[in-house]
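Here, each number is a calculation from the coordinates, and none is a lab measurement. Note that the structure is predicted; figures quoted are calculated from it, not measured. Cβ atoms are built from the backbone, for glycine too; each structure is taken alone.
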Structure 1
């Protein structure tokens, strides 16, 4: 349930200059949660609580996005700070996935989703989308990355099915596309809808950026407006190659080869990096997560460092803006000597 923490946490980023604020992955049913603490949008009480948060974010001058997802085989785990990906010792719930493969060796084994499961899950996504509209969300994102349920269908590492939902790219995308088309049908045409993809599984036999481009083209044809280009977290044995802007090449590839707008995300830590990505045509938006956890006013502070006077600070903070800019002016310049 979105509570006072979520209102304070998310609205603070809006007042801190962010243009678009997303809540965490929001789950479409109780058994779609990653942890017992995950936000949901499966009832009207949650919808009204989201509306309160969205109003606060709008008052701060930002748009609000809701990212809908289903944990699949990565559900029924402890909160991250209690043991990320570790299965609950009690109070868990049955899991479904593309195939009956546990995420960790000691994780719960999910049931292979059958047609009845898929029908229910599709309708859960549709109902949550309708509530997102009622709550006043400006943007909807379909989470098909990071090894969660939709991602588990897309990746050959987690989809071992032999029916019409396994095997070829078209078959592996069949159920995610079915759900996406259903939510696209009830989401307002004039509002953007994005799809988050794991653009590299970082493990032999898994999806590569070329595979992600194929899926991006399918989602574009199904009505997606923009692709959020993440990677990994599909299998625990992954071997990512980290580095500066390490996921931006995936955004670059999909934007310029598939011809759809993209969001770059991952290891973007300052405004110069974001501006260079967008200026070079490698993405249309940049998502900045961890720096915003450390600094709610990250956007305002980065704009001040660049000397941008046109970025408005909340009037209640204007005296702080002057002090911040004075401190920047007094800071020693690194001449490299």
Structure 2
């Protein structure tokens, strides 16, 4: 017999909607392991950009005040992407914006097309909004199968999520493929281009594709959690036609992004040389990681991002063994996802695999 009291909506019974439980600190997750190599969450190993920590410390001194510095960030983003300010909405990380998109554009029973595996929030936020996830397997190389995703669209489809590079596989499709896909999608269906890792791709680092900005049913999602090293401050943004951005903005909670995040993101945008440096460093470490894996009889899928996916018959078993040596990784369907860490992280991974 269930407890007495109010009954939550039935869709929350879906096993994919597990309650949020804060992650245990890495030090307590591994008993007696000493140093922890955090390669499980696709975080930047290099921290915030120069000057960010000092500026955030000043902001925190005024933390008794509600945030009021968001406009400066919106203006900086509008300048970066050559769009008006009403084509931008900032949110509490990409996760929050995905939830707001689903809440704004889904009614119960609406279908949402996405890849599998891909970013888990697409499915969970669709379900929370009453939508029905329609998952299309990725290609063998970890890239999205866009023709198959287009074929999966029905009269009930309302939103399509395109993660490129794809998380958790790392596969990257060229612009021409994405453009051809967008041209196949009816304009009454919202296409969300999730480019959380695009700064790691040289040719696409500092712009949103003009073909997406020119279309009434396409928006682009970006984040400051990855190459900008601000995962702990929670800031992301959506770029698109004001007719799309407006409804999403209506669902923002007041003061949902802190001034620490506003200031840190704005300062980071002014350092394109640091973005380029981290892009180069990540590529070098990714190649080093590939060599380490190969030396231990493991191969990875091609990756354009700050992580790699390693096919394995028992990824959970391998992750557990690595955990015993202080190396945190992430298990995804039939793969182990490993972040591109710094030199010390990779040396620790190498030693753990050897053990």
Source structure (of 1, 2) for mean count of other Cβ atoms within 10 Å over residues 144-151, computed value 18.1:
2
Quick check: 21.9 is what I get for mean count of other Cβ atoms within 10 Å over residues 120-127, calculated from one of 1, 2. Which structure matches?
2
FRET efficiency 1/(1 + (r/R0)^6) of positions 16 and 104 (r between Cβ atoms, R0 = 30 Å, to 0.05) derived as 0.25 - corresponding label from 1, 2
1
Matching 0.45 (FRET efficiency 1/(1 + (r/R0)^6) of positions 72 and 304 (r between Cβ atoms, R0 = 41 Å, to 0.05), computed) against labels 1, 2 points to structure 1
Upon calculation of FRET efficiency 1/(1 + (r/R0)^6) of positions 272 and 320 (r between Cβ atoms, R0 = 30 Å, to 0.05) from the atomic coordinates, which of the structures 1, 2 produces 0.80?
1
Working back from 24 (relative contact order in percent (Cα under 8 Å, 6 or more apart), computed), options 1, 2, answer is structure 2
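Once percent of Cα pairs over 20 Å apart, for residues 48-111 alone is calculated for all of 1, 2, which comes out largest?
Biggest value here belongs to 2.
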Candidates 1, 2; Rg/Rh (Cα atoms, Kirkwood Rh) computed = 0.98; producing structure is 1
Compute mean count of other Cβ atoms within 10 Å over residues 160-167 for each of 1, 2 and report the one that scores greatest.
2
